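We did not get these values from a lab; they are worked out from the coordinates using the rules stated. Given the structure is predicted, the values throughout are model-derived calculations rather than measurements. Cβ atoms are built from the backbone, for glycine too; each structure is taken alone.
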Structure P
Amino acid sequence: MSDGNAYTVFEYGYLVSDADKAKLCDAEPVPPAVFRWLEQRCLKDKESDDQRLLSLRTMSGVKVIQVKNYVGVIALPHKRFIEVLPKTCGQQGDKNVARQQLLMMLKTLKTFRHVISSSAGVMTSRMTLMDIFIQQFISSLDVVVQKGLKHDYLRQRENLAWLKGKLLISEQLKKNSVRRDRFFVEYDEYRVERPENRLLKTAIEKVYSYTNNPVLLQSLSRLQALFEPIPEVHNVEIAFKQIRLDRNMAYYNNALEWARLILTGQSPHCMQGNAEALSLLFPMEAVFEAFVTAWLRQHCQPFWQVKAQSRSHYLVHQGASPLFQLRPDIWLIPGEESDKSPVICDMKWKLIKTEKAQYNLSQSDLYQMLAYGVNHLQGEGDMVLIYPKHEGFSAPLESPFEYHHSGGKILRLWVVPFETGTHLLNSRLLMPAKLSLTESGNSPSLSLQ
């Protein structure tokens, strides 16, 4: 779906040149020049196939470019970009719902905590992701402007007609040996051109070239005027190292985090030959994991201890040396007075389908859960494998997969869908009748019925 300067595709979707769009009905057409530009980036990408952001393929004899499991925006030349949305909304094709769900989920990502809620939800639902990100940056800048741009004493060196500060003797002898009316001095001056403000100015100038939205352009022009006396930075990396925020500058944090994303990028990938482009990309596996973890913390604590990414167990030992650390996404540990047993939960951002043989489950995922169960649960108890809900997986599997061990021990693996709502409160984990999130006395618990 093309929206002006944006080409929208769902995760794992395909892009095709306009010249070939009649041959493929399920690919997003882009201008031939854009397709060639992307094709060159794919050919120059030295990452392994599972680490690539874009992959060049052939379908029905037609060249296509497939986006991978990253969501967000990829900048293109001439104020254009590709918008990649979560695949769970792909079948309905509701890109507005997908954008809103993605923004909500990003709020729980530890490395991206600076999306703020907006009362202008109707407006943002009609905006592209790039414009939404720019709007968020503008909102964070407005907070800084309203509370005041901070000044600082900055060291200056100049050859002046009057004595000011400290006279630099060596420079005076070099520069002014025949100019007795000049003074080469060093002094401190209270100025607004501190690194924090210069970084914000640089980010403002960069995002201005990435939107055609008249409302956003008007806001950016206003900010450009306010920051006009402040020079841009020449070396972004050095400038970020020079940041010094005291406790009276906490209101700068959000704007500077946005500036960091805008000027350095969020994706671990840097598209070859396009290091200066503004691309904000997020691994959807990490986004889903963070969101479900936040949901479990809200619904299970304080009656369960929710341990995320526990690193206390290893797969094997060689002598006294532990090897291959095990890191389940969630380890639910009951309270001291509870009679419940611990539960292991793991999240997978994959589309499984109940009508397919073996439900399209990955054998490696089941082996991974076995390793967690043997080491964290001593080979006995319940584990939950959580996948996103979609049309092909809308209800939990009623019966668990069982791992049988010697001595009669049984590990049960429940496969359940997680339904992402419009916010954290109305999202839900769909549990089978035999294993439910229920009220037990005054505390919620996972109970086998």
Structure Q
Amino acid sequence: MSMKYFFIAGEPSGDALGGPLIKALKEKQPDAKITGVGGLQMQAQGLESLLPMEELCVIGLWEVISQLSRLMRLINAMTEEIIEQQPDVVITIDLPDFNFRVAEKLKRAGFKGKIVHYVAPSVWAWRPGRAKKVSKFLDGIMCLFPFEPEHFEAHGLRSKYVGHPLIEVKHETLNPDLFKEKYGLRKDAKKIGVFFGSRPHEFNKIGPIIVESIRMLHEQDDNFILIAPTLPSLEMEITNLANELPCKTYVLTDQKEKWDAFASCDMAIAVSGTVGLELAYIGIPHLIAYQVHPLTYLIIRFLVKIKYAHLGNILLEDKVVDEFLQGDCTPFNLAKTLYKWLKHPEMLEEKQEDLKRVKEVLRADDNNFVPSHEAAQFIIDLVNNKVKKPKPPAPKPKPEKKKVEKKKGKGLKKGSNESSEMVSPDISDKEEANKTEQ
């Protein structure tokens, strides 16, 4: 009897994960039936998509609220479709705000199949309580980074580190010289990659900022050309933006040329997202830009426990990639950084050296380690009950409360050692130090 899989992916990064995973599953189970929602890469491997993938993707608190009724209708419809089809496994890829609601509804409805999520939510960065919550309605979770499984195993959820898909990109197969020759790219001109994002919010809001930054750069130095890789579904939108640029721009949609196009760039400017880690992995110096609704940003600032937005910076705990977020995301700031790189090639060389560390962090020690195959095997083992349920760690004993004797006194005296407990927070100290230096 053939296995039935139902996939849910709602954005290009999820589609890029889903395509190789479906291929790996079919290699192990040639008669498997694949349905659900996904993009071109998943469809190329045999997925019958029920609706356009882009219908599911909304990013940001305010953006979600404004489309809440539509999203709830989609969640309900997706749940009903899965219950009607009764697949053996539901595989949700990233897009947690949508996918977790579907998964939770399925469990409440008594769905008997397995529910597996691909790309663990970043509980180590913010909202750690999600680890316990998802353990109640997921049967398994597949993690991209080796330090993630323990967060979910602590709550009894079957978890596995399957590796980041970038591991499957082989540097030795990249051929930027052939790519440059094919498109007749001038050898004397710098090649700047321009990545406008994959969501309407991104190329509508941040796209014009990037366009204006390129205009400002062009006024100071016009010895460069632009390479703008994008998805076939976004070709018209990105071409419209490219038409506003003052210099030669190559809009590329052939996914087979994606990595050669990346490798052809001397530097890049990108909307923050998956593409940032991709550029870092192959060693292309770049900066990231991003803006969200002010309300969304305030909430993120309150909840997020990490300092950086770029995954490479997060993994290294170091700012190796320049980030321009919210108010810092201005045409002037972006243009100024690119101009410095154009005028000082040695800065690009330093960036390339820094980015090698990102590759080292992501790369697996075993050359035979293939993330899509690891993910496929985990799913098959889970269905066949070969994955043991982890035992949550024993609760830590509560420390004994020490009795504190109250001492009579008139408070802290100036110059006393005890006053060190009343110093200002770090941020204030830094501000004062800056004032002194100035």
Checklist entry - Out of P, Q, which structure matches 1.8 when distance in nm of label points 7 Å out along Cα→Cβ at positions 55 and 79 is calculated? => result Q
Next on the checklist: Among P, Q, considering only distance in nm of label points 7 Å out along Cα→Cβ at positions 183 and 223, which has the greatest calculated value?
Outcome noted: P
Item to check | If mean count of other Cβ atoms within 10 Å over residues 175-182 is computed and equals 14.4, the structure in P, Q | outcome: Q
Item to check | Source structure (of P, Q) for helix-only ellipticity at 222 nm (-39500 (n - 2.57) for each DSSP H run of 4 or more, over all residues; to 500), computed value -9000 | outcome: P
Checklist outcome for this item: The highest value of distance in nm of label points 7 Å out along Cα→Cβ at positions 167 and 255 among the shown structures P, Q is in P
Checklist entry - Given structures P, Q, which gives the highest value for distance in nm of label points 7 Å out along Cα→Cβ at positions 15 and 327? => result Q
Checklist outcome for this item: Highest-scoring structure on relative contact order in percent (Cα under 8 Å, 6 or more apart) (candidates P, Q) is Q
Item to check | Source structure (of P, Q) for Rg/Rh (Cα atoms, Kirkwood Rh), computed value 1.02 | outcome: Q
